[in-house]
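Once you scroll down, you'll see the structures, which are given as structure tokens.
None of the figures in this text is laboratory data; all of them are computed from the coordinates on show. Nothing here was measured: the structure is a model prediction, and the numbers come from that model. Cβ atoms are built from the backbone, for glycine too; each structure is taken alone.
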Structure 1
Amino acid sequence: MKKIIISSFLILTLIIAGYFAFVYYVTYSEGYRAGELIKFSHKGIAFKTWEGELSQGVSEAQRFEFSVESKEKQVIEDLKDLQGKMVKLTYKERFATFPWMGDTKYYVILVEEPKE
């Protein structure tokens, strides 16, 4: 009986650890978006996360919401400096997210100011 309980606990622990590793490390897609950076803020009650919004056109439907992980210090500083300007974002999309990482599944990993 004791072996069954220990085995069940180990299997459950491995499944949970596997899920967390899968969500964090496996990328569903990678891509680029360009537009005007209209919002970038540090928000949250229990977990403070960096969230932004990019306007890709005139209508409300053409907005791209994204998150930035706290470890991406250079990306955060670049986005703070470029608010209200045209930017090109490189992002990765995950299958899911965790509350302490951000509100969206899209994580910006690089910011560029387009060359005119």
Structure 2
Amino acid sequence: MSEQVIKLSTNAAKRIKEIMSQAEDKAIGVRVGVKSGGCAGMSYVMEYAKDIKPNEEVIEEKGVKVLIDPKAIMYLLGTEMDYKREKFSSQFIFKNPNETERCGCGESFKV
């Protein structure tokens, strides 16, 4: 059994369950990927997943399903996905051991 690409904190799993309960039907989970952009070069992308695409990594943990875009697997290996709720904002946080740099706003990263 190889290591899971990403791990979910309890808060992240709870929040994904909340999001899924409000999702339009047919969503089977959330898809996580990365795209070029942001001041440090790459940013995380999340969307509803309606199906499993070829070569996607499927992670089922704490009662939720997270699909990892195959192009993102090498950037996300070993990442912990957390969810933080603060006074003025709430967001998913990716604790990624592959990051070498992160921009000040926390929206993008470099590996």
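Using relative contact order in percent (Cα under 8 Å, 6 or more apart) as the calculated read-out, with 31 as its value, let me know the right label among 1, 2. Source structure for this number: 2. To which of 1, 2 does the computed value -4000 (helix-only ellipticity at 222 nm (-39500 (n - 2.57) for each DSSP H run of 4 or more, over all residues; to 500)) belong? Answer for the origin of the read-out: 2. Where does the value 20, 12, 11 come from, among 1, 2, when semi-axes √(5λ) of the Cα gyration tensor in Å, for residues 33-80 alone is the thing being computed? Traced to structure 2.
When distance in nm of label points 7 Å out along Cα→Cβ at positions 41 and 97 is computed for each of 1, 2, the one that comes out at 1.9 is 2. When distance in nm of label points 7 Å out along Cα→Cβ at positions 49 and 73 is worked out for each of 1, 2, structure 1 gives the greatest result. Ranked on distance in nm of label points 7 Å out along Cα→Cβ at positions 57 and 89, which label among 1, 2 comes first with the largest value? Answer by largest value of distance in nm of label points 7 Å out along Cα→Cβ at positions 57 and 89: 2. Which one of 1, 2 has percent of Cα pairs over 20 Å apart, as calculated from the coordinates, equal to 39? It traces back to 2.
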